[in-house]
Structure 1
Amino acid sequence: MKTALCLFLIYLTACVRAAPLPRENKDISQRLHSLADRFQGRAGIYVHHFKKDITVSVNGDSLFPTASMIKVAIMTTLFDKIDSGLLDYDSLMVYEDSLRYPGADILGSFKSGEKIALGRLVMPMITTSDNTAALWNQSLAGGGSAVNNWLEKNGFRATRVNSRTPGRQKAWEKYGWGQSTPREMSRLLTMIRRRKAVSPAASDEMYRVLGNIYWNGAALSQIPPWVGTASKQGAVSDARSEVVLVNAPSGDYVFCVMTRDQQDRGWSDDNEGVELIRHISRILWNYFEPQHPWSPAAGSLRYGK
C-alpha cells in the first residue's frame with residue numbers, strides 16, 4: 001500500500017513538473033526589450049497571449065506608479081461590497097462639495113446636494129478617470145485599507161493603494177496614489193475577463209465598464225475600433241501607464257506598459273511614454289494578428305484623447 005502511494009506521489013510530482021508554462025517568444029521579446037532599453041526613463045512591459053500561450057516580461061515584476069490604473073482595484077473592492085449586499089448598485093448617493101477633487105472632473109461640477117446612482121458613479125471613475133468619483137468610490141469601498149485587504153486576499157503582493165491610506169505615507173511619497181507591476185495589473189484584468197474577480201456577475205459588469213474608455217489616444221489608437229477591449233490608463237508628469245485586454249480574432253491577449261522617472265514630462269500627444277505605449281500596442285497587434293492588418297487612418301490623432 002505504501003509502495004503504491006509513493007509511486008502515485010512520484011507520478012503526480014512528475015505531472016506538475018511537466019505541466020506546460022507560458023513560453024516566452026524570443027522574437028517579440030527582443031523587440032520589446034530593445035524599446036525599453038532606448039526609453040529615457042524606466043519602462044516595464046508584460047504581455048500574455050492566452051491561446052498562443054506566449055508571454056513576454058520586461059521588468060514585469062518591478063514596481064511602478066499606477067496613477068489612475070489603481071482605480072481598477074478600487075472598483076473590484078467596491079463591487080465586492082455590492083456583491084456582499086453591503087451596498088446597492090442602484091442606491092442614490094448624495095454629492096457634497098467637500099468631495100470635490102481639484103481639476104477638470106465632470107463630477108466636480110456637480111452642485112452640493114445633487115444625487116447620483118452608485119452604478120453611474122462607477123462609470124466616470126473608469127471611463128473618464130474622474131478623480132472625484134474615484135475618491136468617493138474608494139471611501140464607499142471602505143477606504144484604501146479595504147482595497148489593499150482585497151488585493152492581499154486575492155494574491156496581489158505588489159499592487160496597493162497609497163493615497164489616503166493609513167500606514168502608506170512613505171509609499172505615497174514614492175509612488176503616488178497607487179503602485180503595481182505590469183504583471184499584476186495584467187493579472188487583475190485577466191481575473192475580470194475570466195469572471196473570477198468577486199463573482200461572475202460582478203466580473204461581467206466590471207468588464208463592460210472597462211470596455212467604455214474615453215482616453216483612447218495611446219494603446220487603443222493602435223487597435224481596430226471594431227475589436228473589443230477592456231482597459232485603464234494612468235498618467236502623472238513623470239510616468240505613463242496602460243493595461244489592455246484585447247478580444248482579438250485569433251484569441252485574447254493582455255498587456256501592460258508602465259513607466260517611471262521619465263525625462264519627458266510634457267503633456268503633448270507625442271510624450272515619449274505615450275509613444276512607447278502606442279508603439280508596443282501596434283507591434284503586438286501586427287504580431288498576433290498578421291491575418292488582420294490594420295493601421296490608424298491619417299489624421300486620427302486629432303480625435304484621440
Structure 2
Amino acid sequence: MRIVAALGGNALLQRGESPDADIQETHVTSAVRALTPLLRHDQVIITHGNGPQVGVLAVESARDPELSRPYPFDVLGAQTQGMIGYWLAQALSNAVPDRQVGCLICRTIVHAGDPALANPTKFVGPVYDETTAERLAADRGWAIRQDGPAWRRVVPSPEPYQILELGMIKLLMDSGAIVICAGGGGVPVTRDEHGGLRGVEAVVDKDLTAALLAAAVGADMLLLLTDVPAVIDGYGTPHAHPIRRASPARLRALSFPAGSMGPKVEAVCRFTETTGRPAAIGRLDDAAALLDGTAGTIITP
C-alpha cells in the first residue's frame with residue numbers, strides 16, 4: 001500500500017512552545033513513533049508543514065544586523081525543508097534502521113499572476129496577543145490575522161501546480177526508500193517568459209501540495225495528520241460535532257476557516273475526486289487507526 005502522510009507544522013512545534021531545537025526534535029521522534037506501524041508494512045512518502053518554523057526564521061532574519069534585508073520566504077522555505085527533513089531522517093533511521101531514508105528539497109511551480117499573492121492567508125511563526133501583533137505589523141509591514149484566541153503573521157499562499165522533483169521522488173520510492181519531500185508545500189517558484197525559474201515570496205500550503213503529490217505518485221491513501229481528532233462541523237458553536245465519514249460533496253457544502261481546516265478539507269476533496277481513493281484527516285497519534293478507518297474523518301467518493 002502506498003501512503004502519503006502529511007505532518008502538520010503545529011504537530012512538530014505546538015502552539016505557544018519555545019522553538020528550541022531539542023523541543024522540536026522530541027516532537028519529531030514522537031511523530032515517527034506514531035508512523036512506525038505504517039513504515040514496517042507500507043510504502044510511505046512523508047511531507048510536512050513549516051508554518052511555525054519558517055516564521056521563526058523570518059523573525060531571526062529580520063533582526064540580523066549583518067543583513068541589508070531579510071532572506072526571502074522561498075529561501076527560508078528551503079532552509080526549513082533541510083532542517084525538518086534532517087530531523088525526520090534521523091528519527092526514521094533510528095526507528096526502522098533496516099530501511100533507507102531519502103530527503104529531497106523540492107520546488108513547486110506556482111503562477112506569477114495568482115491572486116493569492118496579493119491576499120495573505122497562510123499563518124507563519126509564533127502566536128501573539130492582539131496588541132503585540134498590531135505593533136509588529138506596523139513596525140515590520142506584516143499582514144496579521146486572528147488565529148483562534150491569538151494573532152499571527154500571514155503571508156501569501158499561491159496554488160501549487162507542479163512538483164519539479166517528482167521524477168526523483170518516484171526513483172527513491174521505487175528503490176524502496178522512505179521518502180521525505182515537498183516540505184512546507186515545496187519552495188514556490190515561477191517560470192519567466194524564457195522558461196527560467198525564479199523564487200516567490202510566499203509559502204505554499206503543504207496540504208494542497210500533499211494532495212498534488214499523492215495523486216501524482218498513485219497513492220492509495222492520503223493522510224493529513226494534525227493536532228485535532230477530526231474535522232468538526234460547527235466548530236466553536238454549541239452544535240459542534242465531529243464528522244466521521246463524508247464525501248467531497250458533503251464537505252464542500254460546509255464552511256471551514258481559510259487559514260486552518262479549509263485547505264485540509266480542500267486537499268482531501270481534490271485527492272478523492274481526482275483518484276477515487278480515500279483520504280483522512282485526524283490526529284498524528286491516530287495514524288494507524290486513520291489508515292484502518294477507525295479514527296478521524298474518512299473521505300471517500
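What follows is calculated from the coordinates using simple rules that are stated; it is not laboratory data. Nothing here was measured: the structure is a model prediction, and the numbers come from that model. Cβ atoms are built from the backbone, for glycine too; each structure is taken alone.
Comparing Kirkwood radius over Cα pairs in Å across structures 1, 2, the highest figure comes from 1.
For the set 1, 2, ranking by Rg/Rh (Cα atoms, Kirkwood Rh), for residues 187-234 alone places 2 highest.
Have a look at 1, 2 and say which one yields 1.4 for distance in nm of label points 7 Å out along Cα→Cβ at positions 155 and 243, as calculated. The read-out was computed on structure 1.
Can you rank 1, 2 by mean count of other Cβ atoms within 10 Å over residues 123-130 and just name the one with the largest value? Show your work: numbers first, answer last.
Numbers: 1: 21.6; 2: 18.4.
For this comparison of mean count of other Cβ atoms within 10 Å over residues 123-130, the top structure is 1.
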